[in-house]
1. Taking percent of Cα pairs over 23 Å apart for each of I, II, which is largest?
2. Of the structures labelled I, II, one was used to calculate helix-only ellipticity at 222 nm (-39500 (n - 2.57) for each DSSP H run of 4 or more, over all residues; to 500), giving -10000. Name it.
3. Of the structures labelled I, II, one was used to calculate distance in nm of label points 7 Å out along Cα→Cβ at positions 212 and 228, giving 0.6. Name it.
4. Tell me which structure, out of I, II, gives 4.8 once distance in nm of label points 7 Å out along Cα→Cβ at positions 52 and 180 is calculated.
5. Suppose distance in nm of label points 7 Å out along Cα→Cβ at positions 60 and 132 works out to 2.4; of I, II, which structure was it derived from?
6. Suppose Cα extents along the principal axes in Å, for residues 140-235 alone works out to 51, 42, 22; of I, II, which structure was it derived from?
7. So mean count of other Cβ atoms within 10 Å over residues 44-51, computed for just one structure, reads 15.2; which one of I, II is that?
8. Assuming 21 is relative contact order in percent (Cα under 8 Å, 6 or more apart) as calculated from a single structure, say which of I, II it is.
Structure I
Amino acid sequence: MAPRENYFYYLLEEVKAMFDGHAPPEKIDCYDEMWFSFNGKPLKWSVPIGVQFDTMFGLAQKKEQIPWSLTFHYKECPIKATFSFKSALKAYQYTFINSLKESQHLRVGDAAEILSHLTQVDANKMVKDGLFKNNYETFWEINQAHLLRPIADFKKYAIRVFSNLHHTYVQIDKKIPDKPLASDGTVMSELDPVFKTWQETQLALTVGEVFMEQFPALFGQDLETEVIETTKTEMEVVCQGVQVHLETPIYWLQMNMCYPDGFLYVSFHFNK
């Protein structure tokens, strides 16, 4: 079983161990050339497994595609590697930490917590002893403080949208309005009614409102009911393997449905 939150690096050593005896000896350690594919289509090392599955199949085809039948290749990877790696673990850690730093920069304005406060010991514990071994309790012990933040700490949402009609993703640029300031220019107390109103407004913002603003051709609002819905009946909106209800508050979704790297991955799957 491959956890949807993990990357294909997680499977690499186990898969290699099964086939190394049948592979050309000169290719056994050529990690840069290895790749997984589905029906000839190369899969991405840097995107969580579950995101790629959701994007490719959506919900309608989900049951018939499990278990997911993939092909493993030792050579001729069609996607040029962005960096060279000699082990699955090192590649995994490099990919994950960089993605975590990027999401942290988006959400709170900088990645100082990751760059300065995450020691090498913590990074190893979080990745090597946590995610790479599918041990989420160990991972969460280190990363919980980075991922679970109050809305007042946010600058932007960290959201990536994938679609089976496009080869890359869209990173949503959704800024959060600045916190209200007191008359002396300092940050207002959270007990102040003005601050509470600001906070309630931000917490009430829905997925549908964000998507309608970012993708006006795909989402619209019924003039009578004011309900936001997709304009494409063949499109499914999926996150973590389940349908996304557009009335869900976007902050709740970011906190509860994001992947370990801090990004909220949403798939727009079009049933052809």
Structure II
Amino acid sequence: MQSKFKLSLLITGLALLISSGILLAPKLYAQNMMDHVDLSSKAMTQSELTREQVIARLKMASKDKPANFSSMALNGLDLSHLDFTNVNFRAANMNKTNLEGAILRGAILDQAWMLNANLKGADLTGANIFQAQMLKANFENAVFDNARLASNLTGANLKNASLKHANLAADMKNQSMGLITGNLSSTNLENVDFTGANLARTILEFAQLKGTKLVNTNLEKAELDGATLDEVDVTGANFEGADFNSTKLINLKGVGKSNLQEAKNVPPLQ
């Protein structure tokens, strides 16, 4: 009985430490989510609406009551160049959906599935995108300014995208399922503008940053293992506690105006 009581106290103590942010729960990686999802199911491959039906719903909506597509299957639809301002797509399935040039300003995309979706040139200014699965999506020339983007973008293409003042940082208040943070592993971040963005504790392992702007960007405790930073502007960037294990640093700009020396495992500058 005494040993069970001690174990109960230990578990309770660990839970309190995690909830208070003193002790971090294990990170929630995309593969853990996919282990419990059948990606070949109708819910993940088919659509319950046509483009025309989506447009009809948008026309019936109002500024005070935006359209709601939460938890709906919209996989593979052509929704390009439509206006989805403030629309609710929470937990919607939009795998391989074409949203090229779509307006998604202020849209809610929390927990949405958007594997291999096309959002080239889409406007997601101020959108809420928490714990969404956006692996291998195309965000070339997309705009995420002031967006909340603590989601999984592993393998995505963000070439020429704008993420000025976007927030990809870990959610330190909600750790019941692990540490939820922006995951940019193996992404193409060429010429991305992260000016003023919050990337604290984000995962940038093996990401390719060429000509990227990290001006006044917060990368505290970010993970950049195996990443390549080539001609990146780091003026005013915060790298405190960031991990640069096996990272390549080539022709960085503004190093003297950053705190790169406070990062871990910083390799010689090339």
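1. On the way: I: 59; II: 54.
Across I, II, percent of Cα pairs over 23 Å apart peaks for I.
2. Traced to structure I.
3. Source structure for this number: I.
4. Derived from I, not from the others.
5. Values: I: 4.1; II: 2.4.
Answer by label: II.
6. I
7. Computed on structure II.
8. This value belongs to structure I.
Readers should treat all values here as calculations from the given coordinates under stated rules, not as data from a laboratory. All values reported here derive from a predicted model rather than from experimental measurement. Cβ atoms are built from the backbone, for glycine too; each structure is taken alone.
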